[in-house]
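Asker: What follows are several structures.
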Structure I
Amino acid sequence: MTKLPNIGKPATNALELLEITTLEQVAAHDEKTLLKIHGVGPKAIGILKEALADRGLAFNETSTESTTSGVDFAVFCDFNCDNAPKKRIIRDYLIASASGDRTALENVLEASFVWTVPGEFQIKGRDEFIAELIANLQEVSALEVQSLLSHGKEGSAHGTVTNKKGKHVYFSDIFTFQSNKPDAKISKLTSFVVIEK
């Protein structure tokens, strides 16, 4: 494994937070996505591109544009959800909630949706949830989904949202779907959240 070249402290720190510490790990990502990360600019990308070429590597050319089209932040997660439709629904929910995409949220949440943050609050109703989400929307730099699980009527995900100022929100979400059907909508969500000060 080849360590990252000197790309500057902000870019190095941003990549390390995503556990990208080697050129081989950089090569697993596409250039456009890495450029969306707070702290990683064109100069760092140029240095990485040159270092990759020196080792016979290159940025991944596989695009995730269809899944992340319309979002101006980097998304790191398993995009291979074709055999697990509820994982795809959870992934789409996470991207839509980070971007404030009302239409996408309406497509994955049932009308009587309930969101609970234990010890803090509970919001009943999809429209009320979306209004609250949009009222408190942050400018996101990156969404990293570290795990995505689904089984039957339940699912879970945890990860990190990084805003444009470099602050992190760590989340763990537990989803309940309205049924076992592959296209079932999300009926309940329990979220555990830690916001970096």
Structure II
Amino acid sequence: MVTRSLVIIADSKLRSNPVHGADSNAESAYAVAVGYFLWDMVNTYGNIDMNGWGFMCHAVMSFSVYLLSYAPLFQYYGACFMMFEVSTLFLNIHLDFEDLGLKDYILYYINGMALVSSFFFSRIVYGTILSIKVWKELASSAIPISTFASSIIRTANITLIGLSYYWFGIIIMTAKRNALDADLIRAVEEMNKKEAKAK
């Protein structure tokens, strides 16, 4: 979806009318997004104890705004916000490393740095800039946007950007804990080596 979103973002026709512009390529991509987030809602709700309400809110809000893109509304920005998913690639690899018990490998740490960096730049920096642009567009659109649609977009934006900040905080705390754990393990190994030499 990320590569497809880059094609949509590059579309000058859609970029020139980011609020009400429509494009068949975007609509096709968002059909996949709507289907995915519908599945995600059902799956998350079925495993709510494991996934939590944050992921449920993410699924519901994402489903809602991508469904609204067929109004047509914010098809250009839909592709921009899809760039958040750059970090998901590194998250999935990170989880795979953990499932396979490969946390001691250098690739695990390199991927972890890529996860933190991509999450920060795609969701926090770029996401905040996009959010400001969307709110400005909602306030100044030449063609009025219904109160219903505007409310859904605003609620989804606050929820999703809020979740990104919250999740980034968790990522940073986890990274710090893992770094401390690694330092502790190294310190214990050094102590064991010194004790072995002393004997």
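Asker: Identify the structure, out of I, II, from whose coordinates distance in nm of label points 7 Å out along Cα→Cβ at positions 116 and 132 was calculated to give 1.3. Walk me through the numbers before you get to the answer.
Answerer: Numbers: I: 1.3; II: 2.5.
Value 1.3 for distance in nm of label points 7 Å out along Cα→Cβ at positions 116 and 132 corresponds to I out of I, II.
Asker: In addition: Given a computed value of 36, 12, 8 for semi-axes √(5λ) of the Cα gyration tensor in Å, for residues 100-171 alone, which structure among I, II does it belong to? Present the calculation step by step, with values, prior to reporting the outcome.
Answerer: Numbers: I: 21, 17, 13; II: 36, 12, 8.
It traces back to II.
Asker: Now a separate question. For structures I, II, which has the highest computed value of Kirkwood radius over Cα pairs in Å? List each step's numbers first, then the result.
Answerer: Working: I: 17.7; II: 18.9.
The maximum falls on structure II.
Asker: Could you figure out which one of I, II the value -26500 for helix-only ellipticity at 222 nm (-39500 (n - 2.57) for each DSSP H run of 4 or more, over all residues; to 500) was computed from? Before the final figure, lay out the partial values.
Answerer: Numbers: I: -9500; II: -26500.
Answer by label: II.
Asker: Given a value of 18 for relative contact order in percent (Cα under 8 Å, 6 or more apart), calculated from one of I, II, which structure does it belong to? Provide the component values of the computation, followed by the final result.
Answerer: On the way: I: 18; II: 23.
This figure was derived from I.
Where a number appears in this text, it was derived from the coordinates with a stated rule and is not lab data. Given the structure is predicted, the values throughout are model-derived calculations rather than measurements. Cβ atoms are built from the backbone, for glycine too; each structure is taken alone.
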